[in-house]
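Alright, structures below, take your time with them.
Where a number appears in this text, it was derived from the coordinates with a stated rule and is not lab data. Keep in mind that what you see is a predicted model, and the values were worked out from it rather than measured. Cβ atoms are built from the backbone, for glycine too; each structure is taken alone.
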Structure 1
Amino acid sequence: MVQRRRIRRAVAVVGGALLALFAGAYGLRELASARSYQLFGDLVARVETSERVVALTFDDGPTAGPTEALLAALARHRVKATFFLVGQSIEAHPDQARAIAAAGHQIGNHSYSHRRMVFKSPSFIRSEVERAEAVIESIGYRGEPVFRPPFGKKLVYLPHYLGRRGIPTIMWDVEPESDLAASTDDIVRRTVDEVRPGSIILLHVMVPARSHSLRAVEPIVVELARRGYRFVTVSELLAMR
């Protein structure tokens, strides 16, 4: 009987430890992906405002082909957007990056190599941010720095480092491509349905496989403008807080 009680206590202790471990892992995963909370620094997924303004943002790239098509679509409607570019991609396609800057769009930092920035060393995180900064500066861009973590993942050191430097972490509140099978019409409909004043829209249009997203940009712009929305860059949106 005593032996059985000891076994039950041991099982309970082990079970409790495993439960705590799983709970901790789940909590870290939720914190890494959170759009509205982080332990350090400035995190923005949407700005509270009554004005009908919205920030259109594009992740990854630049690439040859989609970049030119996107810039042409935005120019037709005189829309300014924010491009979160990857350092390595800028090095591979500097002319496209310069065209983005020349058109008056904001360029944000999306890391140098687009690797996940969780459970990485401080030196790795600093290198990813600073190497991308240097590449962005090399094309002549001098705008206000903003950062978006690859895959939207961040934990303790990245927010701490960015916060110490006064660089805001930019997330989003409208992600119409969350279903990878979404069609162009789906993306347009979800964006228009979910947008609120002060929203930040996330789209990926820089690779041929995302042509359906690229085709959605112009209908989104047209419909939101019809509903009275004005398009601003992320920094312009932040200034409204």
Structure 2
Amino acid sequence: MKSLHRTATLAIGLLVFTASGLRAQTAADPSGHWVGSIDIPDRTIDFQADFAKNNSGELVGAITVRSDDGDGFPFALNRIAIDGTSIMFYARSDQAFHGVLSIDGAIMSGTTALSGYELPFDMRRTGDAQLAPAPMSAAVGKELEGDWNATLEIAGTQFHFVLTLANQPDGTAMARIVDLDEGGLVIPVVVMQQASHVTYESRGVRSSFAGELNAAGTELAGTWSQRDVSAPLSFHRAVK
């Protein structure tokens, strides 16, 4: 009987150990809408994050940081990595969020890198993800499709952009700008074309552009504007 009892005890212990190991190896699922804040000296920055699985089962997301005037726009997350209950995500490669999910999956706490500082943040899950579809434009001419590079100079500082335009099967066009100097931040834009005249409006960082496409289809030259600041800007077709 003692031998049988010992065997049963060992078996139960093995089952408990195995179940615990499986739980430890199971990746966390942060799917949902999260409301959080980042603590910086003398103030708190409020933000929201959304995570959901796309049609391919891949985790995608967006983050919205509120400005001082209460405005904000969801920027797509460039990367989401999960290791057990640890989660890393960012919209800018130089501003990563490293968080740990609580046991009940309702709280995420960790640190984020802002301006070279490691700052604490906390988030709580409040419901289902609220991911909005990317803004779409009317289809553009084939001469505009592809990647365009530009360098904007403001007050002696240069900013390097990549504008991408791609027509979609449903008759719309996807347009976005990648800000190479801001950690690869992806900024969706809405493009409008009338013959050689092309304009776009940013739905993230508020800015606009109006310019003309040259006859060779190699340069889009015009004026970039943001609030009361304007500057000349020329996009050049990227060399394939």
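Remarks
- When Rg/Rh (Cα atoms, Kirkwood Rh), for residues 53-108 alone is calculated for each of structures 1, 2, structure 2 gives the greatest result.
- Which of 1, 2 yields -3500 [helix-only ellipticity at 222 nm (-39500 (n - 2.57) for each DSSP H run of 4 or more, over all residues; to 500), calculated]: 2
- Structure from which 1.1 was derived, distance in nm of label points 7 Å out along Cα→Cβ at positions 61 and 141, options 1, 2: 1
- In this comparison of 1, 2, the computed figure 13 for relative contact order in percent (Cα under 8 Å, 6 or more apart) is attributed to 2.
- Looking at FRET efficiency 1/(1 + (r/R0)^6) of positions 45 and 85 (r between Cβ atoms, R0 = 25 Å, to 0.05) over structures 1, 2, structure 1 comes out largest.
- Answer label among 1, 2 for the case where volume of the Cα convex hull per residue in Å³, calculated from the coordinates, equals 189: 2
- Entry that produces 15.9, 42 once Rg and Dmax of the Cα atoms in Å, for residues 133-228 alone is calculated, selected from 1, 2: 1
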